[in-house]
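Please find the structures below.
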Structure 1
Amino acid sequence: MPRTATTSADRVLHARIAAHTRWAREPDRSAATAAARGTLEARFVAEVDPTGELGRTSPQELAIRVGHARKAHYLRLAQLSAQARRAKAAGQ
């Protein structure tokens with residue numbers, strides 16, 4: 001009999017269980033996430049060097065800029081997370 005989630009909390013819990021079950025069975029987590037990491041890295045490269053010129057003329061400068069783009073991305077995520085936590089705390 002398939003499980004049916006009736007509320008948002010049920011769906012979240014079901015998704016968390018599924019994720020933990022999947023990772024518990026994964027023998028090589030790094031290999032399983034390699035494609036996603038590569039895609040994210042390509043996104044940063046495209047962001048800082050849309051024409052591909054910088055990568056051809058100065059790979060070192062490209063790496064520096066990609067590093068900054070990556071850090072900015074994760075700082076934006078941290079900022080959104082902090083805002084959500086503050087909003088949740090204010091609403092309780």
Structure 2
Amino acid sequence: MSIKLIKKNKKGKTYQANNFKILYRYKNMIAGDNSENVKELIYFITGSAEITLRDKTWTIKSPTEIEFPAKTYHKIKALSDISFIMFEK
């Protein structure tokens with residue numbers, strides 16, 4: 001298996017593995033914030049985040065699992081530095 005850095009910016013880093021991504025986001029940074037997605041299954045490994053799915057918002061602490069349906073508004077706001085694994089289906 002190879003893991004390749006595919007994006008690094010002020011929000012954090014994203015790595016691509018064979019069939020999943022490993023993401024790191026810094027405190028107060030946002031991931032998602034769109035509805036242009038395929039189905040996503042996310043495993044939060046470290047940290048805490050504010051999750052928005054459609055019109056509902058709640059706070060999660062790692063470790064936990066979240067699933068975002070395809071073409072559904074979602075947003076992840078890092079309340080601390082976070083890391084998670086994402087499977088896109």
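Each reported figure results from applying straightforward, stated rules to the coordinates on display, with no laboratory input. Quantities reported herein were computed from a predicted structural model and do not represent experimental measurements. Cβ atoms are built from the backbone, for glycine too; each structure is taken alone.
So here's what we get for this one:
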{"read-out": "Structure with the greatest value (metric FRET efficiency 1/(1 + (r/R0)^6) of positions 56 and 80 (r between Cβ atoms, R0 = 25 Å, to 0.05), set 1, 2)", "value": "2"}
{"read-out": "Comparison of 1, 2 - label where Cα Rg over 2.2 N^0.38 Å is highest", "value": "1"}
{"read-out": "At a computed 0 (helix-only ellipticity at 222 nm (-39500 (n - 2.57) for each DSSP H run of 4 or more, over all residues; to 500)), which of 1, 2", "value": "2"}
{"read-out": "If relative contact order in percent (Cα under 8 Å, 6 or more apart) is computed and equals 35, the structure in 1, 2", "value": "2"}
{"read-out": "Answer label among 1, 2 for the case where distance in nm of label points 7 Å out along Cα→Cβ at positions 8 and 64, calculated from the coordinates, equals 3.1", "value": "2"}
{"read-out": "Highest-scoring label, criterion being FRET efficiency 1/(1 + (r/R0)^6) of positions 16 and 48 (r between Cβ atoms, R0 = 41 Å, to 0.05), among 1, 2", "value": "2"}
